[in-house]
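So, here's a batch of structures to check.
Please treat every number below as a calculation from the coordinates, not as lab data. No experiment lies behind these values; they were computed from the predicted model shown. Cβ atoms are built from the backbone, for glycine too; each structure is taken alone.
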Structure I
Amino acid sequence: MRRRITAGNWKMYKTPQDTARFFDRFKLLLDGKQGCEVVIFPAAIDIPAAVHAAAGTAIHIGGQNLYWAKEGAYTGETSAAMLNAAGATWVLVGHSERRHQVAHETDADVLKKAQAAVAVGLTPIICVGERLEEHKAGKAHEVLVRQFAGGVAGLTEEQFAQIVIAYEPVWAIGTGHTATPQIASDAHKLIRSEAEKRFGEEAAKRLRILYGGSVKPDNIQGLMNEPEIDGTLVGGASLDPESFAKIVEAAWKSQGPK
């Protein structure tokens, strides 16, 4: 059975003080409702506060980004080992904002970052997804195949066993437009098919694939009804403890054998 994951990407929001207040409320709302894995990705400066606030719970804390080198003259970057030392256990890799808006990361960059993450025991969530113009042109599958080939297929079987993939159609992130459950499910099936071709049937069956893109309490149930969707990567709705707790609860209640 693939255990569901509910992940929250806070992006560039919240101070350490805000982080502490969030967890004070969120932990109360989450009590007894954590049948799925919960991961929160705060801004780098908030990681120590989040790790401290989550102590004694099953909530995982992750970094939003990393650099593939162990150390060096890379101003503004953070290594996998640094994230690990700060208490993070997960990390986002290749988020669409890193690919298209902030750093123009390539598939080759994504692969190197994923390799660096697993080398120190971090669990990377590798993000893939098509832009609006690619979606409209019917090239979504082509983009996903290319991103998998360049950013995932270069992993070893042992490294692949330690990753999670998130399908996040760029046209649905922060726009209020969510891919229909069928669109998301079809994309997940394609990704799992590519995984099977490269890593084998059993590895593909074990791979957990999340959906990200304007996930909210009012659309989570439809997504969770799709057996191919193993959880969600939540943006804005994860900033509010009440809304994020509702999404976690929906994933928890819908957890079933796969």
Structure II
Amino acid sequence: MPNIVEREKSPMRSLERALHILAILENAGCAMGLTELGSASQLSKPTALRMLLVLEKYGFVEKRQGRYRLGAAVLPLAHAYVLGNDLARVALPVLQELARSSKETSSLFVRMGFKRIAVQRIEGINPLRFALPIGQRLPLHVGAGKVLAAAMPPGELQQLMDELEEMSRGKGESFSRQALQEDLDNIRRQGYAVSLGDRLKGTFGITAPVNDANGVTIAAVTVAGAIDLLNPKRIEILTDQVRGAAKSISERYDGGN
């Protein structure tokens, strides 16, 4: 979410207000009333209504029974992103092969602020127990997100840590910032992450970073599946496959040039 003070000082304040409203509706995941939106965006009801009327005109917001939700116009933008994004494009055949060889669902995540977003995904023959649509925002401090968090600049990582509230894993057990920091240090040392029930109970994820030509982490590749199909030998095999896939994507990606 944008900083409200910075938004209001921006020379493009109206545009930033409109984008902020879209972000609020996305995070809400449900329809919201005008009063709710005004409060969440810290805008007066007349100002919020003006923003909503413009967004509705262009199809980015829909109004039903006096409540607002994201409109159909956001879908073509997401589709155009996947089609036009070079990283997602070069990753697709690699993820397809990873899903085939591992039999598990393979995904590509990128970091957006303090969240991660799935930008490419291929289902394996072993069905997942949960749905993870492309475009969904997920946290950085659990699961595959920790590979992206481990690569964050120290200042941004500290800000993420400061903003985290009580943290818990998929089984409901809480963990501390110190434990998270130790996880991130370990990920940096070994170059991958193995998560067992970290985000969702009964699931696992094995993740490796995708680096650009300068060694900067730009994405993360993961395979995810059911823990009951896992054993130490299979963890070793899947880890090699995931790290190989991440290396292959890194080699194929030219930074969009």
One of I, II was used to calculate mean projected area of the Cα convex hull in nm², for residues 45-188 alone, giving 12.4; which?
II
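Assign the value 4.3, calculated as distance in nm of label points 7 Å out along Cα→Cβ at positions 93 and 173, to the correct structure from I, II.
II
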With relative contact order in percent (Cα under 8 Å, 6 or more apart) derived from the coordinates and found to be 15, which of I, II does the value describe?
II
To which of I, II does the computed value -15000 (helix-only ellipticity at 222 nm (-39500 (n - 2.57) for each DSSP H run of 4 or more, over all residues; to 500)) belong?
II
Working back from 0.55 (FRET efficiency 1/(1 + (r/R0)^6) of positions 109 and 245 (r between Cβ atoms, R0 = 35 Å, to 0.05), computed), options I, II, answer is structure I
Supply the structure label, taken from I, II, corresponding to semi-axes √(5λ) of the Cα gyration tensor in Å with the calculated value 25, 23, 17.
I
